[in-house]
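Student: The data blocks that follow each hold one structure.
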Structure P
Amino acid sequence: MTKVVSQSEWQSALDAFRIKEKEQMRRQDALNAERRRLPRVKIDKPYEFTGAGGKAGLLDMFEGRKQLITYNFMYGPDAEAPCTGCSMMVDNMGDISHLHARNTSLVLIARSPYDRLVALNERMGWKIPWYSSYQSDFNRDFGATTDNGEMFGVNVFIREGNDIYRTYYTTRRGVEYLGSIFTYLDLTPMGRQELWEDSPEEVPQTPPYQWWRKHDEYVL
């Protein structure tokens with residue numbers, strides 16, 4: 001059992017610990033700034049998916065926005081049930097209109113046929129767009145299908161016109177801290193696009209807080 005102390009002793013211990021938390025936050029800010037400057041690789045290979053509108057390519061997932069985050073969900077065509085851990089991840093993704101306000105799309109991708117994904121979406125009440133990569137090389141090319149089976153992971157892309165570039169990838173414990181909209185924006189080359197961030201010169205930035213809206217108040 002941890003030590004029981006007086007209010008003043010507890011406050012002193014908390015204040016000392018807070019200094020370490022702030023140091024860790026500054027280190028994370030610096031790491032995010034470095035991530036925004038990672039090199040990128042151009043995606044020339046065509047990929048075909050099935051989404052709500054029928055056949056689609058990777059460019060369609062952007063829905064006209066500058067950035068795209070994809071979550072590869074562990075639900076292969078032979079799986080009896082969708083991954084519980086991936087389901088927890090999607091439960092915590094929040095309303096993606098906040099991402100849209102920062103010129104960023106977020107989609108879910110799995111290798112199961114699209115009708116199975118629709119059924120799962122209806123059961124769980126999710127509102128994030130789904131795409132089936134069934135019979136596509138996408139999962140294997142982007143770290144989500146291996147010789148050992150299905151895997152989960154997050155990929156980040158940015159586009160210049162119709163040219164698409166991969167900028168970041170993480171899996172395993174790298175996805176555990178993701179939850180709020182801010183953590184997903186931190187993965188992207190444009191970040192939160194707020195003035196306090198250390199970002200490349202070409203990244204547009206606005207004052208913090210001012211772009212925030214209730215999710216039904218954005219004009220996009």
Structure Q
Amino acid sequence: MNRPKVVTAQEWQAALDALTVKEKAQTRAQDALAAERRRMPMVEVDKRYTFTGPDGPVSLLDLFEGRRQLITYCFMWHGADDVCSGCSMFADSIAHLAPLHARDTSLAMVSRGPIGELMALRQRMGWTVPWVSSLDNDFNDDMGAGDGFALNVFLRDGSTVYRTYFTTARGVERLGSAFTFLDLTPFGRQETWEDSPEGWPQTEPYQWWRLHDEYEDQGRHGGAGS
């Protein structure tokens with residue numbers, strides 16, 4: 001098996017320094033893209049979707065769990081005997097939701113499958129993210145997933161819901177941490193260093209960071225899929 005070239009410590013440091021310059025440029029470019037997302041327009045979701053959760057009917061508004069922002073991931077579903085390995089890797093990569101909740105943001109998975117099958121896989125895999133069935137509505141089609149997978153972001157103003165962002169394919173593969181999810185939302189990380197429009201909610205960096213069991217909202221992934 002081939003392996004990287006072995007060099008002196010000085011040569012290795014020089015190569016790292018050159019790479020770091022490119023990595024820092026990429027980080028600044030990602031920050032600029034996130035700032036542009038925060039300035040995206042939004043469109044009202046005027047259709048009323050009813051999902052099936054483990055405890056019965058659930059609305060799109062319910063998935064917010066009272067928070068202002070919602071991220072949904074349409075998990076591809078072709079049956080319990082043909083579980084999507086890519087979507088499973090995505091679900092395995094989702095970190096604890098407490099930091100998202102602390103930034104007024106909920107996350108849920110949606111699939112075109114029977115709720116019993118979804119909950120059986122959820123239990124098998126140890127996932128605790130809320131998960132609901134869209135088998136009886138048009139949510140997946142309307143939100144760009146169809147029979148595949150997609151991620152959407154929504155903002156709530158009272159009982160009115162707006163769609164603010166969409167991505168699919170390789171757009172989801174880098175996600176998992178609270179930071180990467182928040183960078184997709186209209187309010188972002190809500191820290192003062194961010195380039196956000198006037199009036200966006202913001203606090204000083206680090207002030208909202210906690211051990212996940214020290215947040216006031218300590219429920220791990222409760223709600224519609226609990």
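Student: Ranked on distance in nm of label points 7 Å out along Cα→Cβ at positions 61 and 93, which label among P, Q comes first with the largest value?
Tutor: Q
Student: Computing distance in nm of label points 7 Å out along Cα→Cβ at positions 21 and 157 for each of P, Q, which one ends up highest? Please list the in-between numbers first.
Tutor: Details: P: 3.8; Q: 4.6.
Comparing P, Q by distance in nm of label points 7 Å out along Cα→Cβ at positions 21 and 157, the maximum is at Q.
Student: Comparing P, Q, where is distance in nm of label points 7 Å out along Cα→Cβ at positions 45 and 165 highest?
Tutor: Working: P: 2.0; Q: 1.5.
Top value of distance in nm of label points 7 Å out along Cα→Cβ at positions 45 and 165 goes to structure P.
Student: Another question, then. Name the one structure among P, Q that FRET efficiency 1/(1 + (r/R0)^6) of positions 133 and 189 (r between Cβ atoms, R0 = 35 Å, to 0.05) of 0.90 was derived from.
Tutor: Numbers: P: 0.90; Q: 0.65.
It was calculated from structure P.
Student: If distance in nm of label points 7 Å out along Cα→Cβ at positions 85 and 197 is computed to be 4.3, which of P, Q is the source?
Tutor: Comparing all candidates, it corresponds to Q.
Every number here is computed from the coordinates shown, using simple stated rules; none is lab data. Fair warning: this is a prediction, and the values are worked out from it, not measured in the lab. Cβ atoms are built from the backbone, for glycine too; each structure is taken alone.
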